[in-house]
Structure 1
Amino acid sequence: MEQLFQKCRKTAEEIYRNFDASHDLDHIDRVMKNAMEIAATEPSANESIIKLGVLLHDIEDAKYKLEDTISVKEILELHGADEKLIDEVVACIDSVSFSGGNEKPFTSIEGAIIRDADRLDAIGAIGIARAFTFGGARGRKLYDANEEARKKMSEEEYRKEETATVTHFHEKLLLLKDLMVTTEGKRLAKERHQFMVEFLKQLNREIGS
């Protein structure tokens, strides 16, 4: 299994090299650390599925996917994974994306762990850094005092509308703490969430809003 993982990692490295710093290989490594920390509290979880799921979870991200992007299934097939493992890994990845609050339900503890681990990297100090990195890469405004955060949206609306980065905090990042599903994920999210709250208070003081 380790050999399979290393082969998949080499393929993934080539793909993630083309992404901006908010979704690069460092992001994958941080999510992996989060996932292993959560998995240590979930003895029934399959570590091999989690590691492959984390490694490949952004390969087909709609924000970066091109017409010729190789799929997760194709990567796993290329390196000799069996059909059962492929189905399990793909099912986990399918439930990771927030999609404007329209995410698919997770179907396994491995899927829950991967989703929580990824969301932990979207909040706290690193989440703030990633949000502004992504916004900068897309040419988004830092903030817009006249912009209303959307409370309800379709996946298409969530992906197509280019809102300011601070608006994104209210549309997604500040919601993630209460969307964690594992006990350890919930615990880890609390401090990170509070850091974001304090950051936004300080930002409002500085910009006078």
Structure 2
Amino acid sequence: MNKPVLLLGAGGHAAVVMDILRQLNCTVVGLVSKERPKAQAVFDGIVWYASDDDVLSFDKDEVLLVNAIGSLPGQEVRFKVQQKFKQLGYCFMTVVSPKAIVSDYALLSDGVQVMPGCIVNVNASIGEGTILNSGAIIEHDCIIGKHNHIAPGAVLSGAVITGDYVHIATGAKVIQGIHIGERTLVGAGATVNKNLESNKTLYVAKPFLR
């Protein structure tokens, strides 16, 4: 029997995750957010809790947490929340959209989220808490670190390796065999054709100004 789920977060990413949970017929017992979620159909009927402390009223052995806080470069709220509750003994659900394609031979760690239209191919390994966002492609033999965000439409060719806390932005492309160090940001639309050290930022296109 599947355990009931408690959702952490109430923004746009949370709405997408909540939609997936409904498609998976999960029992969502509540939503935790400092701010009341905006009125939208996807959150209808879900109890709102305003404090992280409310999580502690749920038995850690009887509920799964889903980290639905969005991930942006330079922001650490998402993985700090996950770290906090993991240290308290709570487990995080791995969420895979039924509209994603994930190889039976891929490895998804705890708390990974695979959004609609994403493809994860054979022998890929995805680290704890990572978001593979809508339409992202993770090719064969990639090794993705903890708490990465592979943004919508990003493409990682075969055998790419990333460190922890890497952000690969919308539409970026990484050619095969590239290594990307931890806490590195690959900007939107960039093409990565050489290894990147840790704590680097790669921008390519200048923003369009009206």
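All of the numbers you see were taken from the coordinates with simple rules; none came from a lab. Predicted, not measured: the structure shown is a model, and the values here were computed from it. Cβ atoms are built from the backbone, for glycine too; each structure is taken alone.
General remarks:
- For 2.0 (distance in nm of label points 7 Å out along Cα→Cβ at positions 149 and 189, calculated) the corresponding structure among 1, 2: 2
- Among 1, 2, structure where distance in nm of label points 7 Å out along Cα→Cβ at positions 93 and 197 as derived comes to 4.3: 2
- helix-only ellipticity at 222 nm (-39500 (n - 2.57) for each DSSP H run of 4 or more, over all residues; to 500) derived as -18500 - corresponding label from 1, 2: 1
- Answer label among 1, 2 for the case where distance in nm of label points 7 Å out along Cα→Cβ at positions 5 and 117, calculated from the coordinates, equals 0.9: 1
- The greatest value of relative contact order in percent (Cα under 8 Å, 6 or more apart) among structures 1, 2 is that of 1.
- Volume of the Cα convex hull per residue in Å³ from the coordinates reads 116; which among 1, 2: 1
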